[in-house]
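Multiple structures are listed underneath, in structure tokens.
Taken together, the values in this text are just the output of simple stated rules run on the coordinates, not laboratory data. What you see is a predicted model, and the numbers here were worked out from it, not measured in a lab. Cβ atoms are built from the backbone, for glycine too; each structure is taken alone.
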Structure 1
Amino acid sequence: MSATLASNDPSSEPWKRVLLKVSGEALMGDQGYGIHPPTVDRIAAEIAAVQKTGIEIGLVIGGGNIFRGLSAAAGGMERASADYMGMLATVMNALAMQNALERVGVDTRVMSAIPMQAVCEPYIRRKGVRHLEEGRIAIFAAGTGNPFFTTDTAAALRAVEMGCDALLKGTQVDGVYDSDPRQNPDAKRYETVSYQKVLADNLNVMDASAIALARDNRLPVVVFDLHQPSGFASVLAGNGKFTIVNET
């Protein structure tokens, strides 16, 4: 299954611009919390290798390795305040990734939905598009800038706003399963699955708002294992294991 066949139109062109969603937990490595610099460096090197092929890349990173708003709200914290704290955690991760990318020679800009000009640019859609056109990697931080929305929804929103050909979600497993493969050895992995089935069966690919936004804009979502060596490049080459969520 190749990236050129990821859309419903078999004659479609190869993907030229994509958005990669990375969970905050992916930056922890084998730690239980925080940022593991060697892991960040490895992910940055893989992103840089793909960017050098000419593909334009936007990036959204979660904040769960530092602070998870939903968990804090469940513990009694007011939800909006907890979500804003989570947004700030995503900015910290974005700055760490920017540093790692620039150390390997990739021009990178962090754009925050919550203005904080001392450390990064404010998010402006047209400026973000321009960064991608100029060959820079744009890291979109602070979610949507609003509480009650996840970074999955932010990733889908930015992918649509940037005119991306696909949204790639790097996870802990190699695709979408009908149940958790880490708990059920008989779990079935899908090669392709429809947006509607993901929503109807609650397959936990991304939150419902993100999937609905992707569906409404016919944005393919590709789920793959970020921890596999060169996993990002392999998916874009149509190799390895992954699941495509589209209108199938």
Structure 2
Amino acid sequence: MPDFRAFCRPSEREPAEIRLSADESHHLVNVNRAHVGDTVVAFDGAGTEWICELVSDAKAGAALKVRFSQKIKPLPYEITLGQALPKGPSMDAIVRKATELGAKRIVPLESERTQVHLDGERQDKKIEKWQTAALEAAKQCGNAWLPEILPIEHASDFMEKSRGYDLKLIASLQPGAKSLKSVLSTYRATTGKAPQRVLWLIGPEGDFTPAEMSQSKSTGFEPIGLGPLVLRCETAAVYALSVLSYELQNPS
């Protein structure tokens, strides 16, 4: 059985003991049914893990005795997912899968065809919910790095200011979209290396509008096709992150 995992942000750099929050204690003791003496991997979401022993199973403040700590290296590449907001609970699932696939950050976007519009307190609550979804996924898959979830932005504004990436991609249903393999091959042939910082935009139901696709081209995005079938946006996000992660892990 895999070790139990718990999230924490200790105040000390090298703690001898870690006291979990009430929420994390409840999840560890009540939900996962950890017992005193069990091994628990505590992590801070920024690459540090503490291998611990559960010494107190208090449901409001479980205590962990630290055996040793370790630093987990980040992936040798960074993927930023710019995701146009879908309807319903689909964004929660996208955040979970993006965490499992090692996305560095997630940018929720409002586009011309987005039917979900959030502002103020509603936006804050949604971002908090997505952060919780990312944490749950990180615990389950053993990811020591939590993705950064940025505030919601308008897609057009985000395109205009998106700089500092080696490669910028946008999923496209339009004729003339390229394959990911061909774009990566061209990049490697031109630079002599694989891209390290990649941005990928995924549209909402109905895709980005022609005007948004035109803007993406003028701001340096490569249109990428995701096969012959029309995918739901949550399927497109998982597909895109999966194939890109595979190609970046296995450059040839």
Thinking only about distance in nm of label points 7 Å out along Cα→Cβ at positions 64 and 232, which of 1, 2 has the largest value? 2
With distance in nm of label points 7 Å out along Cα→Cβ at positions 112 and 208 computed for every candidate in 1, 2, 3.2 is reproduced by structure 1
Comparing structures 1, 2 by Rg/Rh (Cα atoms, Kirkwood Rh), which one has the largest value? 2
Assuming 0.60 is FRET efficiency 1/(1 + (r/R0)^6) of positions 40 and 216 (r between Cβ atoms, R0 = 35 Å, to 0.05) as calculated from a single structure, say which of 1, 2 it is. 1
Starting from the value 2.3: which structure in 1, 2 was distance in nm of label points 7 Å out along Cα→Cβ at positions 16 and 192 calculated from? 1
If mean count of other Cβ atoms within 10 Å over residues 96-103 computes to 22.2, which of 1, 2 did it come from? 2
Given structures 1, 2, which gives the highest value for distance in nm of label points 7 Å out along Cα→Cβ at positions 144 and 160? 2
Here distance in nm of label points 7 Å out along Cα→Cβ at positions 88 and 120 has been calculated and equals 2.9, so which of 1, 2 was it run on? 2
